[in-house]
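Each reported figure results from applying straightforward, stated rules to the coordinates on display, with no laboratory input. Predicted model only: the values in this text are computed from it and were never measured. Cβ atoms are built from the backbone, for glycine too; each structure is taken alone.
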Structure P
Amino acid sequence: MGARQLDTGADGLVATVEDGIATLRIDRPQAKGALTAAMWSAIPALLDVLAHDAEVRVLVLRGTGGVFSAGADIRELRGHYATAESADAYHALNATAEQALAAFPKPTIALIQGPCVGGGCQLAVACDLRFADSTARFGVTPAKLGIVYDATSTHRLARLVGVSTAKYLLFTADLIDSRQAHEAGLVEAVYGPDDAEERVYAVAATIASRSQLTVRAAKDLLGSETIDPDRVHTWEQASRASTDVREGLAAFTERRAPEFTWGG
C-alpha cells in the first residue's frame with residue numbers, strides 16, 4: 001500500500017505512516033532544518049493525531065537531506081524577541097511542542113544526521129531514543145543568543161547526560177560530534193551515513209513488532225520519577241485483560257513470530 005501521508009498544517013513538516021511506523025520529517029534542508037513558529041505551533045496537534053492513530057506504534061523524528069535541525073529560524077527571532085510579551089508567546093510555543101513530544105504515549109526515536117542544535121536538540125532530547133550517524137553535530141546554544149534555556153528542557157537534558165555535561169553544553173554553547181555525544185549518553189549508537197536510516201528503521205520495526213502493552217507500560221512507568229502504585233495497578237489490570245501474554249507464550253512454544261493485538 002505504501003506510506004500514508006498526513007496533513008501537518010505547516011510548511012516544513014511532513015508526516016507519513018507505514019507499517020506501524022510514523023515518520024515526522026523536518027523538511028527544510030535548504031534552511032538547515034530551521035524550525036519556524038508555524039512548525040512549532042503545528043507539532044502538538046499533529047502528535048495528538050498520531051497518538052490516536054491505531055496504526056501507529058512507533059514515531060521516528062528526522063530531518064531531510066542529511067540535515068536534522070539547526071534550531072529556531074533565526075530570521076524570525078528578532079521579531080519574536082521585540083517585546084517581552086512576544087518572547088513569552090514564542091517560548092510557550094517551543095515548550096508546548098517539546099512537552100507534547102515528551103508526553104507522546106508511544107515510543108519515539110530521533111534519527112539524527114548533520115546539525116542537531118538549539119531547538120532541534122531540544123526536540124531530540126524529548127524523544128525516548130536517539131540514534132546518530134557520524135555526520136551529526138550537537139549543541140545547546142542559548143548562551144550565544146542571551147536566552148535563558150527553559151527549565152524543563154534544562155532538567156530533561158541533565159537527566160539524560162548528567163549535570164556536569166549539561167552545564168558544559170549550556171555554559172559553552174559549543175558543538176560536540178557524534179562520538180562525544182555517544183560517550184556522554186546523548187545518543188544510543190552512532191552509525192555510518194550509508195546505513196543509519198536502515199538501522200534506525202530496523203529498531204523502529206522491532207519495537208513495532210513487540211507487545212505494545214509491554215512497550216507502552218514500560219514507557220509510562222519509566223517516565224515517572226517515583227513509583228506510583230495506582231499507575232502500576234492500572235497496567236497490571238491491562239495485562240490481565242489482554243491476550244498478549246497468552247499469544248507471546250504460544251508463539252514462543254510454537255517457534256513463530258507473535259501476533260500481538262493489544263490496542264490500548
Structure Q
Amino acid sequence: MKTYQMVCMVVLGLLLSLVGIEAVAEGGAALEIMEKAHQAYYYAGDGGHARVAMAITDKKGRTREREFWMLRRDIAEMGDQRYYTYFLKPADVSGTTFLVHKKAEGNDDRWLYIPALDLVKRIAANDGGSSFMGSDFSYEDVSGRLPNLDTHEIVGQDTMLDRPATKIKSVPKESKTADFSYKLTWIDDESSLPLREEYYDKKDRQTRVFEVLTIEEVEGFPTATLRRMSNVKKGSKTELSFSELTYEPQLEANDFNERLLRNPPRNYTR
C-alpha cells in the first residue's frame with residue numbers, strides 16, 4: 001500500500017511540474033508576443049516624425065481639434081527613447097511642448113512646457129495615467145508601457161479588422177504602476193501591431209478602449225495611421241490621424257533636452 005501511495009505521489013508531482021512548466025512556457029510566449037507588439041508600435045525604424053491631427057469628442061458630441069508634431073529618436077532597440085511634441089493648433093495651446101525621456105529601466109522623465117505661463121512642469125512618474133493634453137490618451141500611451149511591467153497570458157485566437165489576432169490578458173506586476181487592473185490586447189498575427197486594447201478596473205468594469213482604425217505601410221513598416229481611444233466612463237473619445245510620416249530620425253538623441261521645450265526646431269513650428 002505504501003508503495004502504491006508513493007507512486008501516486010510521484011505521478012501527481014510530475015503532473016504538477018508539467019502543468020507549471022506549461023504555464024511558464026505559455027507566459028513566456030505571451031510576453032514574447034507583447035514585446036513584438038511593443039516593438040512594432042513604438043520602435044519602427046530608428047525614430048522619425050509625424051504630423052498628428054487630434055479630434056477630442058465629448059459625450060454630447062462636441063469636438064475640439066488640435067494639431068501637433070511628434071518626434072522620436074531611439075537610443076537602443078527596445079531600450080531608451082526620446083519623444084518630443086510641439087502643438088501647432090489651436091491658438092490656446094500653440095507653442096505647448098512635451099518632452100519624454102523613456103527609460104527601459106526605471107521611471108520615465110516627462111516635462112510639459114506651457115508658454116502662456118512660461119512654465120516648465122515636471123510630470124511625476126505616477127502621473128503617467130493622467131490625460132495627455134485633455135484627450136482620452138494618457139501620458140503613458142504616448143511613449144508606451146513596457147511589457148515587462150506586466151504578466152501576460154494568451155487567452156485565445158480571434159479576428160480584428162478582418163485580421164487573425166492573438167488575444168492576450170495583461171496584469172500589472174505592481175498595481176501602483178498602472179491605472180488599470182488588467183487589460184485585454186488583440187495583436188495582429190501578421191504585423192504584430194496591437195489592434196485593440198480594453199482596460200478594466202478592480203471591479204471588472206471596462207474603463208477605456210483603444211482601437212486601430214487604419215493600417216498603412218510607411219517606408220516598409222506597417223503603421224497605425226488612424227487610432228482611437230474611447231473613455232467608457234466619460235463617454236468621450238479621441239482620434240489621432242497621422243500624416244507626413246517618416247521613420248528617418250531628424251534630431252540626435254542629445255537634442256532632446258530641456259532647452260528644446262522653449263526653443264523648438266523651426267521646421268516643426270509651422
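Looking just at distance in nm of label points 7 Å out along Cα→Cβ at positions 127 and 255, which of the labels P, Q belongs to the structure with the highest value?
By distance in nm of label points 7 Å out along Cα→Cβ at positions 127 and 255, the leading structure of P, Q is P.
Taking 62, 42, 37 as the value of Cα extents along the principal axes in Å derived from one of the structures shown (P, Q), identify that structure. Numbers along the way, then the final one.
Values: P: 62, 42, 37; Q: 84, 44, 36.
Traced to structure P.
From which structure (P, Q) was mean projected area of the Cα convex hull in nm², for residues 79-174 alone calculated, if the value obtained is 6.4?
The correct label is P.
When relative contact order in percent (Cα under 8 Å, 6 or more apart) is calculated for each of the structures P, Q, which structure yields the highest value?
The maximum falls on structure Q.
When volume of the Cα convex hull per residue in Å³, for residues 95-142 alone is computed for each of P, Q, which one produces 55?
P
Using the calculated result -6000 for helix-only ellipticity at 222 nm (-39500 (n - 2.57) for each DSSP H run of 4 or more, over all residues; to 500), pick out the matching structure from P, Q.
Working through the options, I get structure Q.
P, Q: which one has FRET efficiency 1/(1 + (r/R0)^6) of positions 87 and 191 (r between Cβ atoms, R0 = 30 Å, to 0.05), as calculated, at 0.20?
Of the options listed, only P reproduces it.
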